[in-house]
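S.K.: Structures are listed in the sections that come next.
The numbers here are math on the coordinates, done by the rules we state, and not lab data. Remember, predicted model here, so these are calculated numbers, not experimental data. Cβ atoms are built from the backbone, for glycine too; each structure is taken alone.
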Structure P
């Protein structure tokens, strides 16, 4: 196994998800592991504007690094996550992301 450095990921340019009216950016930086259980990490930014509905087809954790990200679950409950909070998503979860301002999160997913 080798050690690999991914420099300055928190300040990297993230590509838009290209969804009309939704200001969300995301980039997978690397995927490693067996074909049966690969693990991926990347960065996600959500800014104010239209919300982003997302259906999880995999398990994921997001660590909010700056700002705030709101997540509405299937029951209609909205939780605000701020810097230092970790969000856990399970395969099958259906959520809606939004932000009153902007939030940046690091994610690790098994997909």
Structure Q
């Protein structure tokens, strides 16, 4: 756990969030700044800065669990489909240094995005 990490505080129950899923390893919450009608964030309860830190720690099972739960909540909130996004590092668009997967659903996802 990182003491100044907002996602660690959410996962630890110190900060309230609209949870849609929780187990011993992973928490999924509604994004406070949604980019789609359904915009969820799936994160491990243990702190890893990003995907590269997660793999460097040998936590491949945690990465698999993130995507497993992302698919579950995506299926529950995206009647006709959903998009998963994992931004990694500042150049990859990551704004919170705690690995997480965005689940976007509830509208047609155009490609390219934007």
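S.K.: Given -7500 as the derived value for helix-only ellipticity at 222 nm (-39500 (n - 2.57) for each DSSP H run of 4 or more, over all residues; to 500), which of the supplied structures P, Q does it correspond to?
M.R.: Comparing all candidates, it corresponds to Q.
S.K.: Compare distance in nm of label points 7 Å out along Cα→Cβ at positions 42 and 74 across structures P, Q and report the one with the greatest value. It would help to have the intermediate numbers written out before the result.
M.R.: Details: P: 2.4; Q: 0.7.
Structure P comes out on top.
S.K.: Now for a separate question. Here semi-axes √(5λ) of the Cα gyration tensor in Å, for residues 26-65 alone was calculated and came to 23, 13, 8; which of the structures P, Q was it taken from? The partial results should precede the final answer.
M.R.: Details: P: 23, 13, 8; Q: 23, 10, 8.
Source structure for this number: P.
S.K.: Can you say which of P, Q returns 10.6 when mean count of other Cβ atoms within 10 Å over residues 34-41 is computed?
M.R.: That value comes from structure P.
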